[in-house]
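Take a look at these structures.
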Structure P
Amino acid sequence: MYLTVSDEAQVKLTPYIESKTVIILDLDDGVGKYSKMGGCSLDTSFRLLILNQLQDKTDFDLTLDSAIGAIYIKDYSKRYLDEEMILDVDLRLQVFKLKGTSGTLDGNVPIVDLRPEKNE
């Protein structure tokens, strides 16, 4: 599986990317250490989590290749993804959107920076 990150999305991600940054495309389904959403939501909701290399990422055991490096996902979330996915920016709303060959999967993918040194 491959995630194309548009030029606009790369520009928006640049302030978050450092040499020890880990990027996670999280299916926010209430499962795992970083998920706060309940399991009864009817929407398929993704988030971009920003971690450092020392933070726990054991819930994310599969990676997507991309031009900006490996992006971690929960292995079972791949059932929602097409073989070729695109992370783009809605230019009008300035939010990330995740889409594939079958259409838009999530029209509002927020960035959540969970690095401890960034939240102090």
Structure Q
Amino acid sequence: MQDRQTFEYAIIRIVPKVEREEFFNVGVILFSKRKKFLDIKYHINLDKLKAFSCEIELDVLNDYLNAWKLICDGEASGGRIGKLELSDRFRWLTACRSTIIQSSKTHPGLSHDPEKTLEDIFKKYVL
């Protein structure tokens, strides 16, 4: 139990029509301060997207989520946000927003391996 570290995660959602408040899960973002880990995993199911809205282009959503990945990785191409501390990047990405791409509230947990935990949560809530 002692080698398990705390982590936080949020589910990433696509909300095609914000005014309708309907969404579907497309990814997970996971942060562990002690393991110095921040990563995102996502997949947009095209059939679900079309069922919710045929007006939104898949490429646009992928571009935005790729930008989130650059921020997680701390890449220079992640802009100013990508240069922030790990915890600040996580807080910025999981902040409440009323846009097409949103995240759930954050949830805590314990893990030996944040990368495996990210994969497990992704399989459970997205796929």
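Quick note: the coordinates plus some simple rules give every number you see, no bench work behind them. Since the model is a prediction, treat every value here as computed from it, not as a measurement. Cβ atoms are built from the backbone, for glycine too; each structure is taken alone.
Once relative contact order in percent (Cα under 8 Å, 6 or more apart) is calculated for all of P, Q, which comes out largest? Show your work: numbers first, answer last.
Details: P: 30; Q: 36.
The maximum falls on structure Q.
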If Cα extents along the principal axes in Å is calculated from each of P, Q, which structure is the one that comes out at 38, 33, 26?
P
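A value of -10500 was derived for helix-only ellipticity at 222 nm (-39500 (n - 2.57) for each DSSP H run of 4 or more, over all residues; to 500); which structure in P, Q was it taken from? It would help to have the intermediate numbers written out before the result.
Numbers: P: -1500; Q: -10500.
Only one of P, Q returns -10500 for helix-only ellipticity at 222 nm (-39500 (n - 2.57) for each DSSP H run of 4 or more, over all residues; to 500), namely Q.
For which of the structures P, Q does the calculation of distance in nm of label points 7 Å out along Cα→Cβ at positions 34 and 98 return 1.2?
Numbers: P: 1.2; Q: 3.9.
Matching structure: P.
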